[in-house]
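Chemist: Below are structures written as structure tokens.
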Structure 1
Amino acid sequence: MLTKRNKQMLKMIAQASGFVTIHALMEKFNVSRRTIYYDIDAINSWLKDQYLPYLGYAYNTGFYMDDQTRSAVKQVLMDHLEVNDIFTAEDRRSMIFLMVCLSDRSIGTYDCVKLLEVSRNTVLQDVKQLKKELHAYEISLVYDRNHGYQLLGNEQIIRNIINMHISRLLAEGLEEHIKLVFDTCLYKSHASIHGVILEWLEYCEQQLHMQFSDDIVTTLSYVLPCYIKRMLNHNLIDMDQFEKSDLYKTKNFAAASHLANTLYATFDITLDDNEKCYISTILLGANVISVKGGLRDDQWMSDLIAEMIDLFQIYACILFDDRAKLEHNIYLHLKSAFYRLKFNIQMSNPLLNAIKKQYPDVFQLTKKALSPLEKLVGTSISEDEVAYFAVHFGGWMKRQGARPADRKKALIVCANGVGTSQILYHQLEHLFSNVDLIGPITLREYNEFDGDVDFVITTSTIHQHRHRTVVVSPILTDAEKGKLLGIASTSESISIKSVLDIVKKHAVIQDEANLITELKSLLEHSKPPLRKDRKPMLNELLTESFIQIEEKVGDWKEAIRVASKPLLQLNYISKEYVDSMIETVEELGPYIVIAPKIALPHGRPEKGVKKVGMSLLKLETPVAFSNQKEHEVQLIIVLAAIDNGTHLNALAQLSNMLSMHENVEILIHAKQKNEILDLISRYSK
């Protein structure tokens, strides 16, 4: 009997176009090498019982199966799939929530058991956990015999949670789960309303002169029917009168009214002004990938974006190239994010955990850089929204120069918004040295694409693809990077021909076609070693040799020179770098004073940085960087950055440390270096 993991592992190998390495299996299932071997033994035992051959294995390469076995395994797997293999506990909670939200009649435990085909105890456990999750949003899930399960609480929050569950299911490729609930709970005409919504979104793109991202189109095509059904079940939105007065003047309200007219004419469904205004806010908050006009039409937004980018550059100690394009991309995102924040429309970010894990430094610095936006909207910005902005900043930080002449072409197809597309683009740009990247384009644009490319890289399944296609995560795993590097190899056909020529000299080839196929798979999936960029921690840069405590200095220029002395003496920087920091302050003013009593001098890497480093000078007597009291400084921290990324981990840790007022006081009142070093160590994790 195969376990759930056994089945998933077998499915992964069956769906692979070539070899699947042990490392890839360990990464996918988060288990040890020994556990993988146990699972493979179990799979081979099961294959034997099905009268199928064992999995193939090539030393140092991985597992594989031939086409005939692959086809048979897929069929047998389908015959042996159980519902528990399809619905995870998280999936079941999403489906129970949607059932309770949408059903015309009372929903009880038995209805959930019937739909999910699990035991009563399993459903009760799922409901118990769901109640805990909803409680965090001040929503109650209650039950009585007459009305079944019901949701109590703010209707707008309930609709936000609907959006979160549907977005998660779609992001994980579980659209069929949503359709199953819809077929059970929604009106018979759901398919027709789904079509009406899609047509209306096209109408909105034309009338509002914008283009929605593919994932937003799909999400809205499922979310809006839910909102309409909630309204028909007398769960109504109550919009603020002042907000409604503002919305009446927008083109978005006119577009919402067009939908209302269509729904009334086609299904005799009436939307009141509150619902039309609510749909207007949904449109305003929807992610777009292009829009007519731009920053020049929204001066206040242009100023806000400039301030946020300035702050990020100050906190990250970098300067962005091609800043105008970055401003435009952030504008596309901010145009919708601002209205989501203003109208409290919560949008989950399926990449949040991956971004926080793989780019913690960029995430932390982005959070600080968004303070002007937070101040404008008067509310804290959720981590989901911070992560969307972080992919813009992170995606812009690694840009490459010229490329060699002998190259391949890869088309990027991304259903997500501009930020996700950019972070994928720049990961690929950093990964490849022999591939020209085209795009990113949307799935809908790919349907019209007739260009010549060697392969397509996409974050979503393309059902009717015309090119070799590789599906990847928006944030690439090591296994995905290895696979892409193998595909990008330009020497594949030459290598295969060379091998065949040698084999023919010494042996008789009985099946040349299959031999070529397996050699291609071997070459494609032999993973080149990946470069791991080392990002030192704060306590690795600010060691005792780079910390100074002095009584006072003559002026701010001397402060920078004295603070830079350890870096200069140990050949981390040149004198030119020290001079350039001083010249920049003379030109731009005391922008390096990043907080009360703290200055962070830095310059461009090409001005004389030889090695990444930091130095800290603590002064007993403050030094003035201008005539203003707020520019008096006692802590001068010099940063020497060799590029836009290596220093970010240490800088994020420094930022965390200095964000606490009591830590700044500890540093200012420190008499010995070890007091400073102890504090640094606490934040170097």
Structure 2
Amino acid sequence: MELCLRTLPVAEVLVIEERPLTFADQNTDEVSVIFDELSQLAYENITPSEFYAEVLGRIASVVALRGASVWLLNGTEHSLACRIGPASEAVDASLHSLIKSTAASGEARFVVPQFLQEQQVTENPTDDLIAVAAVVDGSLRFAVILLNLPAKLDSSSQESCFRLLSIICDIAANFHRHSELNSLRTDRQRWQQIDDFASSIHRSLEPSEVFYLIANDGRAVIDCDRVLLLQNRGSKYRLEAVSGLDSVNRRSNLVRRAESLARRVAPMETTIRYPCGDEELPPQICEAIESFVDESGTSQLVVVPLIDATDIDDETDFTSEIHGVLIAENFSGQPLMMSQIDAVAKHSLSAVRNARKHRRVFLLPLWSMLGDMAWVVRVRAWPKLLVATVLMTALVLGTILVPVEFSLATEGTLEPSTRNFIFAPADGVITDLAVTHRSRVDKGDLIARVQNFDADLKLEELQGELQTTTNKLRSARASRTDATAGSLSPSQINRLAAEEEELEQWRQSLETQLELLRTQRQTLDIRTPIAGEVITWDLKNLLTARPVTQGQILMTVAKLEGPWQLELHLPDHSIGHFRQAQHDSELPLVVSFILASEPGRTLHGTVREIQDFTSLDESQRLGIRIFVDVEEQEIANLRVGAKVMGRIHCGRRSIAYVWLHELIEFVQAKILFRLS
């Protein structure tokens, strides 16, 4: 009988129409095409479930099946790969003995339905005829294929199904052989990659280089998006390397979150995965993981402590040292391969441990240098060593005995020797500004006024009060004149005389205050103390209608036609050398300097005056101001405030002192003083 199959949902009962089953009616080319397609599919890199789903689909296109299933074998165990037709756990359980016996024999056969068997215990608990065959390759067993056929199937149809099933099993065996070969090839490439990784990270003992190689080469081995490596430093963990980055930004939030995660996970001495699944973790671990994930945006995360366990007495007694923590991330959601991570962590542990031990070697730089000088012990190298020793001795003696010019570097500006700062005489607002930049002024010229509203208000109040007092005084005098005429008693006359005298004294006090206030207002007129030019830039925008405070510098007036000077700032640490040079020299010290605008021309001057106290310069550095006389005729373009770089000549000292005096002073101040 030939069977016709209709594709129905799994829950729907299959309706089968029975007719003679032979391949005579089938298109031979169609069957050949199916075999060719399956043969080509056997060499594709797909999973067994995907392959057998295609196989059952092709069989169903030429044979009317009541159902079919494929079971993958793994030793004595078997698992369902795919199925056509309704599923029944009871039927699957009763088919286990049939699957095992077929896997053991490796032969294809038909198993009649249970109602045609006389035995009570049957391998076929269904009402279908089952065609079963094992996919074998020599002694290897890969899968078992079961086809559910109508119970009343003639022998011709059974023979056709048997031939079809045999060919399908041969094709499936080719698929498994190809899959095993691909698996071996993949494993070989993976282990070669791990071997190259191990060789790379063990090539150096420099910790920074080892950390960098683990993070970058480890990412390729794990096949993840990012790898972070942290080193144990006591109770803290420091992020040392991130794949794809040459350096680590210590102020990054991600760095702080990674270090916090490592600090909490490492003491557990176990690998942590995210998402955690059904695994329950301590709240502090979950909090650290969530904080890190929120910052990094990762979807897959594995945290592996690099633990070095050392046996002491027996298998149950050991100590462990945590050298670091390895973090692997994936942003795409693809699961991370734990086998690759474990291999990377294993090799990384030994590399990090060796690098840390090597770094802790006492006086390591010295031993490395001595190791590099092994050529010294060779007899034939002695002449070269003697020559080198003589040259080195001569060089050292030369630096100690040969004197050279000793000078102190300093910076400053070029300024006119005669100049004055104009200060605000009181708080107020600038009015009547009469000068601009480069305006020429004479001594005593009015250049601006300060309007003080408090003084103006006080003046108005005094004038009003004086007027009121004057009126009261006139009235008191008139009243006393009337009293003299006999209209008032003597006591009233005396009272009026006292009142008149009091008003007179108050009037005189008000006039004195008013005179003082007018004098004070005259001081609000700003006049130039010297003749010269205004050298302050953009006075109109700087001062017009602007409020000022008493003592504020408003502008600078300088005599540009007169002599010029340098104002140098000598750092505090060089003052001692300068004072010593002054003491040793009978003449003023010479200063060589260059203008920033003319660096190729060196000019000279002499020290004229020294500030007696230490002050801060514009860069907030302590030092003293030194005033140097210069020949302004030698300077082509005199410009107020031009920057100069100078060197104060302080006599002659040995080459070693000139080169190393700053280092000597640093050691004395920062090391020897603190140790004393």
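No value in this document is a laboratory result; all are computed from the given coordinates. In this text, all values refer to a predicted model and were calculated from it rather than measured experimentally. Cβ atoms are built from the backbone, for glycine too; each structure is taken alone.
Chemist: Starting from the value 9.6: which structure in 1, 2 was distance in nm of label points 7 Å out along Cα→Cβ at positions 162 and 666 calculated from?
Modeler: 2
Chemist: Here distance in nm of label points 7 Å out along Cα→Cβ at positions 210 and 554 has been calculated and equals 7.3, so which of 1, 2 was it run on?
Modeler: Attributed to the structure labelled 2.
Chemist: Among the shown structures 1, 2, from which was the value 3, 12, 19, 21, 20, 15, 8, 2, 0 of P(r) over Cα pairs in 10 Å bins from 0, in percent calculated?
Modeler: That value comes from structure 1.
Chemist: For helix-only ellipticity at 222 nm (-39500 (n - 2.57) for each DSSP H run of 4 or more, over all residues; to 500), the calculated result is -13500, so let me know which of 1, 2 that is.
Modeler: 2
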